[in-house]
Structure I
Amino acid sequence: MSDIPQERRVLTAIPGPKSVELQARRTAAVAAGVGSTLPVFTARAGGGIIEDVDGNRLIDFGSGIAVTSVGASAEAVVRRASAQLADFTHTCFMVTPYEGYVEVCERLAELTPGDHAKKSALFNSGAEAVENAVKIARAYTKRTAVVVFDHGYHGRTNLTMALTAKNMPYKQGFGPFAPEVYRVPVAYGYRWPTGPENAGAEASAQAIDEITKQIGAENVAAIIIEPVLGEGGFIEPAKGFLPAIARFAKDNGIVFVADEIQSGFCRTGQWFACEDEGIVPDLITTAKGIAGGLPLSAVTGRAEIMDAAHSGGLGGTYGGNPVACAGALGAIETMRELDLNARARRIEEVMKGRLEEMRAKLPNGAVIGDVRGRGAMIAIELVKPGTKDPDAAATAALAKACHAEGLLVLTCGTYGNVLRFLPPLVIGEDLLNEGLDILERAFATL
């Protein structure tokens, strides 16, 4: 791992002068459509710290959007990727294959839920994995319709934009989108009209009724859902919802796809978030945390479904790049050796405890409408006091105040009113608590 001291240090304004200078160069050379949460340019990163070009050290509560779960310079990832880099960088698995790709697929078969025979195909990004899961499901079922859910996020390619719920910034101006995509309700407990205790049963019944009446179950190739909805606001579907949808899929010959791109690989305190209610998906898509920051994604699933696509129908020039595969094997090694599932559960214990305390004791604590999430995938939803009206302005102000003090936090949510916390699973508890201290001070000034 990088030898960066695991302590926050703020030497300049955030961003500092060197970052400001680099931002000017970026503005001139990089397309405006590529945004950044915080224009602080990274020099090195590791553990729970990002060090910028001005020498500031920020506490990392973002993990590159749940990617660097093992840290941004994990020893096993660097060691294995460096060794592979020295041997060869690319041959294209579709031209001459290599062992690393096969070994990653073997690890995925071991780690993903279910004891049935499984196979995988490797790609570059989460969106690519989801898109290929749709292709595989259509090839297997010989059907075309795809069902997704309110508040879901599945990517930025044309098909995955159609699957994604939120318009701005993901879809605005980029249509027309792929056809045969249908959206149904999800059990968003905090906002369910009759309360969270009813959300699981009522939302699943409503979703199944809409699928049956408006699409026809016999026309549906796949139902795709994030077991914890990421960009939509870290929404954990109310208990009972996922099992009901999975049962409906099984009863009707529909491929049930768990999109675990943000929630997978120990992030929620289990290898995969769908394990929480014993869900065994037909297909599971992974990316983000899989390879310690190197670009890699996968579709893993029942062997007979994965084999439905004809030879040559799946692939891509860079899919399962050998250096990325080596990184993935290093990341999985780290997760096992350090028991990062246990680390994630401890992070949840610390964060939820502190966040609930903040909600209880702050005079403006009413702005925290909901504290939710699992493992190291925790969020607070901010509302106008005394209501459930989303408060995106307060969310942005809090994030800005945290950034100024050297704490990197991210926002999300359909209404832009959710602060999400995705610390690396290897973060020290002292840094975790210091970050929460900064957040508490930010609330006091709100």
Structure II
Amino acid sequence: MSLPAQKRILATAVPGPKSTKLHQQRTEEIAAGFGVTLPVFVEEAGGGIIVDVDGNHLIDLAAGIAVTSVGASHPDVVAAVKEQAERFTHTCFMVTEYEPAVDVAATLNRITPGDHEKRTALFTTGAEAVENAIKISRAYTGRSAVVVLTHAYHGRTLLTMSMTGKNVPYRDGFGPYAPEVYKVPSPYPYRWISGAESAGDDAYDLLVETVTSQIGAHNVAAIIVEPIQGEGGFIVPPEGYLSRVAAFAREHGIVFVADEIQAGLGRTGAMFAVDHEGVVPDLITTAKALGGGLPISAVTGRAEIMDAVGPGRLGGTYAANPIACAAARAALQVIERDDLPAKARRIEEIVRPRLEALTGDDSYVGEVRGRGAMLAMEFVEPGTTNPAPEAAKKVADYANSQGVLTLTCGTFGNVIRLLPPLVIGEDLLAEAVSVLEDAVEALA
């Protein structure tokens, strides 16, 4: 299938009549717990465009929550999936083996930070990767405690939900939670009580105090950090914070885990977000962009840590699914061959100055932040830092109605995040930003 025309087309209202009818059927068949950002039904997608069943061409600033970084249905990924599906769809990698899984592991071992000997374990979802990173850390250290940051998001399973900071909708009513999970303050510069300039030092000191005095460093298996917090609001830690935490972990025999499920594989303008500070984690988790749209995730790390878990103790029926591995092998080739980290940097060059021009003392946009093609606007009551989730919703709703698909996030629900496919055309990107500008100006 060729890519749809790479231009915004509003054939009907958004959502249109066909999508509205199908959405009604969805509510009668699908569990209510599955929310939806924009109730349109997709017919095809590619590049930076999503086409719905009513013929609307929507500019994609979501990329399936950073999944379709190479674009939805990239021709190389489609070809790889077709070829593998014709060979075999499943045998279970723990029963018989196949090359695509080994190839994906070898690539991740090569491109992840550090030149030490590595191993990779392949799974299905991001939450599954995080859970296994914790299992591996506990097996290696013989310890049980896990330290995470406030405003973190690590998944929806029992353990990863327990590690996640936002109560509604992720935690509320789902307790009791997994034990031995300890939260320390995230260095959130925009909201740090004593000022942004103090956030890194203060947050580091609080982490050290909590680990050494309240938990006991000898009890901590892992410290896990998103190098840029995703669902929490695209929070970028102050320079030097990550490297200090990694060094502290190393000093105390704690496994330092970088959760790069949303930020990794080119999204921030580097292959991995930790690369911006030269941080080499012990373990790193990947997913989302890894499969080019198919479900696959990975834990990659130091060989001695990864191999602390014996045969049969990791895996899952669908772990390292051959079709997903074929897709991942193709997606990784595209990311490297086409230098998608450079495209992410170019996206930031185009978008960030225009978003920053929307800030000001009388603006609802309190801060613009992020890196590469992982950018966000935090909405506040003008002249304050009080969260304004209703303003973020109005802007997102307006953009969506005008054919620009956007996502909100943030612990307070007041952040609009931009996650365009890294292959999006520059004209399309500029047009989408113009719609966002109109929406923000309308708030005034």
Between structures I, II, where is distance in nm of label points 7 Å out along Cα→Cβ at positions 211 and 379 highest? II
Have a look at I, II and say which one yields 2.4 for distance in nm of label points 7 Å out along Cα→Cβ at positions 27 and 435, as calculated. II
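Read-outs throughout are calculated quantities, based only on the coordinates presented, and are distinct from any laboratory measurement. Just so it is clear, the structure is predicted and the values come from calculations on it, not from any experiment. Cβ atoms are built from the backbone, for glycine too; each structure is taken alone.
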